[in-house]
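J.: Some structures to go through are shown next.
We did not get these values from a lab; they are worked out from the coordinates using the rules stated. Note that the coordinates shown come from a computational prediction; the quantities given were computed from them, not determined experimentally. Cβ atoms are built from the backbone, for glycine too; each structure is taken alone.
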Structure I
Amino acid sequence: MAIIEEVKDQSIEFTSLNEPSSDKTIAKLLFTCSFIAIFILFLIIVFLFNRSLNFFMNYDIRDFFFGTIWYHKKDKYGAAPIIIGTCLVALGSIVIAVPLGIATAIFISEIAPFKFKQYLKGAVELLAGIPSVVFGFFGLVFFNPLLMKWFNLESGNTWFSGSVILAIMTLPTIISVSEDAISAVPQKYREASLAMGATKWQTITRVLLPSAISGITAAIILGLGRAIGETMVVSMVIGNAAIIPEPITNMFSPLKTMTATIAIDMPEAYKPLHVGALYALGVILFMITLAINITANYILGRIKIKFTGKESKKKIHLMTSEKTRWLKPLIKNILILAILLWLFSTWIGIYRSIVIVIGFYLLFRIIKMLNPRNKQRVMFGMIIGAVIIVIMILGIIIGYVVVRGLPVLSWTFLIEPPRAMGREGGISTAIIGTLLVIFGSIAFSVPIGTCAGIYLSEYAKRENILTKIINLAIENLNGTPSIIFGLFGYSFFLIIFNLQKSLLAAQLTLGLMILPTIIKTTEEAIKSIPQGFREASLALGSTKWQSISKVVLSAALPGIITGIILGMGRVAGETAPLLLVGGTFIARSLSPFDPVPTLTTHLFFLATNVPGQEANNNAAATALVLLLIIIVIYGLAIYIRNYFTKRMRW
């Protein structure tokens, strides 16, 4: 068999060496498309640093990083409260999301029946597809007033509100990546543990979770990156006050984040120093997310060799050493108790918090003393409770939008333009604008993205340093916050090409944003096609490009279409970049060179700038239409994926 495989490899290589000139030209064209990913990343870095360089040359760096006053009218740009606010909101969201996310991942992977597992995964995907502006609207008009009532606050725009809504948004990332990591643990690990008499819960906690810890860690890091890079939620629900909480644990204090500052200030910034300060925030945000993405990708890459038995014996010995075995649980318990104390002290005071934390500690000690069967029942009950909370969150958000928006929804609402600042009329121009942005972005990104995906899957050498750089650039672009793409589009298309805020600038910017998604889904779809398809085509005398275009692409078309549809869904739900490059509330026209209204910008302006119950009801109806569009788009992608997966099985 080894000889046969070697002959096959040689025959394929021989064919590629004798390709006609047209195939070589196509290969060069495909390489050029894949190189665009590196070029875009390079341009983003260059424009961010270039636009912020003048600021750093004319403003004291110490005052920028350690100053506590951000007031552009007096040229005060102390970014410390904004940077600290970004970190606090993101960390708060992770503290809330991690337990719920990991518990749900365990349930999906190890506990749920097969049919229910499919429905639950679909619900998680639906939660991931809800646009951030809908979460922001929900937080602003439902959760914040509820928070004011529960805790007798003057305003619900708080750090706590932002962390809760961001936690809901990061749940799909943590659940999906953690579930993949747990499911990737070989089945023989489970069978060996159960054969030795361990309960299912003991197998999960002592075998599966330690084996999947790398993937779970990557999930938490990616969730943190999502929380740090989010714009619309934090700009709508946390108050946008550039202050440091006093005390630092006061989760009912308003805050301001880097993303919200850029999104709110940039459209009105006219002083060069103010603009430079915003780009400086963009540089910090980009570097943080870049570090997070590189770390997460490195950890996920290590999973591939997790079960090869090549881990360092010295490392394993140190982890299980008798001298240090007691240290790990001690640090874990102290950390958990400190987090609980911090959370409860904000709400009910330090002394009551100490009593509650001690109660939690005693409860878990009692659970630990139970026999394995009873402990499993208790822990499975807690996991099911976490899953119920996740399902309830999804139900409450969708239910609220439906209940508030459905009475307003009508045919007239869909076909009329808005009047009276959106209190009357409909959303016809926003629907048309959304469709124009979607199809324009897709028309720009699909040819480049699919060509780059073909090159990476069929032509690129796996060990080539250039291929690794291209893949790294694509992965990091995929995790770059949308507001950074907005900044880049603002600099590149509006300033360099003088497009002004327009539909065309919005299409190009969002097209660049979804380019990594198109590339990766195309690459993975083509890689999934069996090698035998290519070999059979080459054996019949086809050239390499003929084999790719007429055999491989035809078989991979469902996966490629799925990626395109997912890109359409992301464009439909974006708001932050549009605020910088072309989004508006009232359209002068639908010309490519004029600002364009979309459903997301329409919802944002209604929720934040137009007071009154009529505006809130129309905003809810707009959110409902946007949700329906997203559900149709993602439902179509899921249907295509499942349909062709079943066909491949047959």
Structure II
Amino acid sequence: MGHIPIIEELAAIAALGVVVTLILSRLQLPAVAGLLLAGALAGPAAFKLVTSLDAIDVLAELGVVLLLFTIGLEFSLSRLSTIFRQVALGGLLQVGLTTAAVAAGAIALGQPPGRAVFFGFVFALSSTAIVLRALTERRELDAPHGRFIVGTLIFQDLCVVPMVLIVPLLGSGSSMGSAASGIALALLKAAAVITLTIVVARQVVPRLLKWVDQSRSREVFLLAVLALCLGTAWLTSLAGLSLALGAFLGGMAIADTQFGHRAMGDVMPLRDTFVSVFFVSLGMLFDARVVMAQPLLVLGLTVAFVFGKGVLATLSALVMRFPARVAWLAGVGLAQFGEFGFVLAQLGRKSGVVDAEGLAPVLTAGIISMFLTPLMVRAAPHVKAGEALLAPLVKLLGARSIDEAAATPGETPSGHVVLVGYGLSGQLIARALEACGVKYVALELNADTVRKAREQGATVYYGDATSQEALEHAHLGQAKALVLVMNDPSAVQRVVTTAARVAPNVPVLLRARYLSEKPGLLTLGAQDVVAEEVEGGLEMLSRVLRWLETPRNVIDKRLKEARDATQTSERKITVPRRTFGELRALADLKLESVLIEAGAPGAGKSAVELDLRRQTGALMIAVQRGMSLLEQPDPHVPWEPGDVVFLVGTGDAVRKATELLVGVRG
């Protein structure tokens, strides 16, 4: 059998990708950067290890289809509506501002309107894979800037659908009127396809997958999922829409079924493989000759990606009433070229909107921006100049903040607690402080949370606790304690160091996610650090041992050993209570209550007189007399009419005891 050239080329780029990625990992750069660099080295502009570019493009397109399919799997129709409400404004601002600014700049430079809008679309999209990887590694997905970035990326992914419909209609040969009618027709087609997908998702897909699942074959199930993915992509292409749109809709159809999570788990390895090929193919577009031939243009476009796009994303975050630090980090996180920008670029080239020569500088600059992103995300928290420059805009666009509250005449708080973070943990602490009669001032970065809390009468203000001014306006110097329950690890460190300058004598108590963070935070000036992983682990330990029916004293010993090895607690050891039915050894025992009525055989008699235990086998454990519960009833004391006697024993023993006490069989 003869050899297949593409197999050799895939083997070469896979090996090169592994080597380059391992080298870059020593520099703490993500795998995506290694794949991009491997593609650049293997491409026609460097070592020319790949000549079958068309075959590689097919594999890369399959990677994009699988990527959009898994994105669709993450967005069921019900969840999509909720997420859309949460992220629509911020995402719309970022995408709208970037598209408008780039299009206006391109028109000013003499580009046709259609091509200008196309470049606006390409610039508006950011890299979901690179940014989410960076946020995950830094544990910042739940931080305020992380939530804004993730929301914006979700909105961008959704915007790919109409963009893919619109790009083919932006060619220079189309008039504005025909383009508008074409766009309207394309959107009408898309609406029809989406409606059909919803109907199929509700009626057909669950039954189909349930039927396939009955085969008990993982291979058959995976083939069925791939058939749905590629089938919907193919059907939408027959309707004149994109493969990517079909894959996205196919994922959404499965997401609404009980098999969504299983499909995601089965498809992920395939997706990661083909998406890796996609990034390699994207790296192949990097051409150093373009940089040499047009250095100023490539530099200008790179600055536009990194600086211009970052500024617009920052402005969007400010309009959403985020403080300077959050807006600055959000801008840096979104300032790069995106995977779907490449998809749109290829679509624009095939549709005649732009030629390969016009795309080359944009793609080259975009790939450079993707290389720079991990470095910028890592450095951004330590650059304070950006925050300082944004301060005037924060004053103009911000919500009702702590400094405004401080400027209002009134009583200066003292002996209070400054609480930073008003999520679930912050609310629990605040309610407990109120119940104990302790005043508090809470600082929160989510403007909606602040608004809702203030409507309920809580003393919560919009403020960035990393700012010295915010802590001073909260009168930290007169406070009893500073309590931090934040989700941003780097921000926690800054708050601790700032608090040490503002009020060195005020104790700082905080929550960290990992135990490994505790020594560093104590060194910075914190007095007490609670590690979430320890508390969660200890709670799981106690519950597991209880379910295994381990004796209580052994559980207490194991918990004490675990605490001694990690962190102490001010709380006594507690273990979930178990019912008789949950303990196998006591599963046959019943707990029953019997009312002693006037004239009953048990009225005026005692347990000793009736020889209750020996005659029936049941044990009296308590007596309810009026409003009092006698937990250790004297077996010699007679029962009175109206008493409720609590008995424990087997079912037969309890029935005998009931008959003995009240004269009827229970």
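J.: By the measure relative contact order in percent (Cα under 8 Å, 6 or more apart), tell me the structure among I, II with the highest figure.
T.: By relative contact order in percent (Cα under 8 Å, 6 or more apart), the leading structure of I, II is I.
J.: Which structure, out of I, II, was distance in nm of label points 7 Å out along Cα→Cβ at positions 413 and 605 calculated from, if the result is 1.9?
T.: Derived from the structure labelled I.
J.: Kindly point out which one of I, II the value -20500 was derived from, the read-out being helix-only ellipticity at 222 nm (-39500 (n - 2.57) for each DSSP H run of 4 or more, over all residues; to 500). If you can, show how the numbers build up before the last one.
T.: Details: I: -24000; II: -20500.
Only one of I, II returns -20500 for helix-only ellipticity at 222 nm (-39500 (n - 2.57) for each DSSP H run of 4 or more, over all residues; to 500), namely II.
J.: Using Cα Rg over 2.2 N^0.38 Å, single out the structure from I, II with the greatest value.
T.: II
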